[in-house]
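Okay, got some structures for you below.
Values in this text are rule-based calculations from the coordinates and carry no lab data. All of these numbers come straight from a predicted model, not from anything done at the bench. Cβ atoms are built from the backbone, for glycine too; each structure is taken alone.
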Structure I
Amino acid sequence: MKIDYSEQQQLFSEKFGRFTQMLQSKSSVAVLTGAGVSTLSNIPDFRGTGGVYTKKYGNPSVEDILHIDFFHRHPEIFYQWAGEVWFRLEQYEPNVVHRMVAMMEQKGLIDGVFTQNIDMLHQRAGSVNVWEVHGSPMHNHCTVCGREYSYRDIVATASQGKVPRCECGGVIKPDIILYGESLDQKLLARAEEVFGYKCDLCIVLGSSLNVSPVNLLPRMAVSHGSSLVIVNAQDTSLDGYCDVRFRDLKQFSEAVIEYLGKR
């Protein structure tokens, strides 16, 4: 049963009024989105109720499958899982949160969005500058010779749960950051600059803020005096630092779209 996280209209309106006042007064807004955003497009969350990490896929857990060491040992099991989740992205559509973020960029309120998601839905909704901190299945490479492959090159094989292989015989790996791998250092440095020095308003959408080092970005923002707004169904470790806290992504995003439409 789907849980309704929407708030009573009077309470929501009061909090949303405080949010719009902040939005009007701030000069630099940074946005970070997580897996909760994608749930409105029917993509399973990771750590939420009934999320991917709460389930087993045979003997190993999904969290085990998403470790780089496991990938190298058992690419066939990895692709059995990834083929059902990461290589059927065309069946999902952008939702109201993606449209809201794209509208904020079009209105010049944000330069772009940093996302933990790998589903490309921000781009499909119209966002131009999308920084995918955990990588993307749109790009793939051979683990032996390094040859690059596109999503289209391997999706027919991967979506069937089979291991895509390079012409040299090597296993092809999506350029998604697995556990045990480091983030792109240039991208991380850019994020640290935006959240750690530039922004005076940080908006977190649909992230539990449990995954390091991305969960440190809002902390950086708060530490240099930025205001913080979190919209997430579950509690986060930074709730106590929020200037305004919302629970329901759909309710919040619809209100922002209506507000921006009047500007």
Structure II
Amino acid sequence: MPGPRAHVLHEANYRQLLESRPNVAVLPWGATEAHGWHMPHGTDVIEATAIAEGAVERAVAEGARVILLPTIPFGNNAQQQDQVATIHLSTTTALAVLRDVTASLVRQGIDRLVILNGHGGNAFAPLVRDVMLETGATIVVVNFWQLAPETTQAIFDNPGDHAGDLETSLVLFLQGDLVEMKQAGDGRRVPFAIDKIAQPGVWTPRPWSQSHPDTGCGDPRQANAEKGKALFEATCGAVAGMLVELSAASKGQSPYL
């Protein structure tokens, strides 16, 4: 059996960490929420964890000094609180978590943090600005579904934005035994009754259960594991390349200041 991996914090022992000190930490951040009739509540956690692990492994193989932190399993789900066992993490709580994690790392000489985000409802920009000002760290946010756009366009006619073809294909590849395709709905969206709220430049959160009757957004019924594998490989490669450059950066190289 292989031993503990020095780049995975929950496996690494202290001797490994002392001998190979990281300068970049990767924090996967998911959510616990309904994903259609067919997907696990932990979909965002599964995706964020797997992509972060795959990317860190590739980056370390190329010489990057990266450590993978444990995944945050809860996200902002304020508009889904009517759905059974959907856990909501408030913005103030998320800020406190990010502040404490970042401050801990900075005290130990790890001043570069990458958040690998698996949930569209997690809005990190104002949190990151505040924590960077307070700690002096450089924080990078990666929304995995926005990476590798050429691959995504080539694979998916309609990827969807929640439990659709893209997410379903990815989880079919990562942990297909948890996907019940026979139960999949069509992921339709009920439009707002107030038309002008839907125009470009105007935004309000969707009342999710009313907007998405099966809790999905995008038709998952053409999903398959082959598409998920291609997306996974392209996404991990994109993240890994960024991690290698960030780890090799010297102080003063923008945006690592």
Structure III
Amino acid sequence: MIKETQILTHHGRQYIPDLTKARVPAPFRGRPVISSAEVDDKALMELCPTGAISKNPVSINLGRCLLCGECELAFPEKIKFTNDHIMATNDSKRLVVREGEDKRILLNPDMIREDIKQIFNRSLKLRQISAAGDNSCELELGACGNPNFDMGRFGLEFVASPRHADGIVITGPISENMAEAVQICNAAVPSPKIVVLCGVDAISGGIFAGSQALNREFLQEVQIDLYVPGNPPHPLTFINGILELTRVKFLIQ
């Protein structure tokens, strides 16, 4: 009973009434903030296993960032990870967090296709593809439908067949063995459709970027409608990103 009480105290209520205003407690790492403190930029960059950190100015690309927190541990005066889980965007340029900036990462409304606004603003069915994923993103996407988050209340659901779907959600870096399967699945989805990259592996390849075992040519052939960063992304990051993409009146402020 003591342990259960501690869990309830830490996490609060199971059911989240308003997903757009929900907060995730520590130790969750969300959007980073980079201060103007002077540090050894070279040493900072060398810490990152995926090359997500750049200099002049110091910046972190969330499309590559594993959210491991090593940079914050080594340079706490320079980098701090907040608990802001709102990080999904349709503009890859907005995934780059720069020194001195402290603003939420949102979608670019000018880049949202008109057919998405008209057709998918009440209901959206998605087919998830694990393209050599490690099951972490898959687990979090599964949690999106549980009693805590209940994305089904917004008409958002995962379906078994791409022929019943309005789009695909890709997790994993897309291995050579899965490249054709991704293309076949996407082709089976009726048009118009959306393409979502969920997790750092799907967005950039993550720690597998540059591996000869990958085949990411498919991503050069389609328009990516939503990037959901994280390793893995939190369910709230995914759900709020989808809601912001499909429902203009639902845009997060």
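With FRET efficiency 1/(1 + (r/R0)^6) of positions 93 and 173 (r between Cβ atoms, R0 = 30 Å, to 0.05) derived from the coordinates and found to be 0.90, which of I, II, III does the value describe?
III
Right, next: So semi-axes √(5λ) of the Cα gyration tensor in Å, for residues 125-180 alone, computed for just one structure, reads 22, 13, 11; which one of I, II, III is that?
I
Could I ask something else about it? Suppose you compute helix-only ellipticity at 222 nm (-39500 (n - 2.57) for each DSSP H run of 4 or more, over all residues; to 500) for every structure in I, II, III: which one lands on -7000?
III
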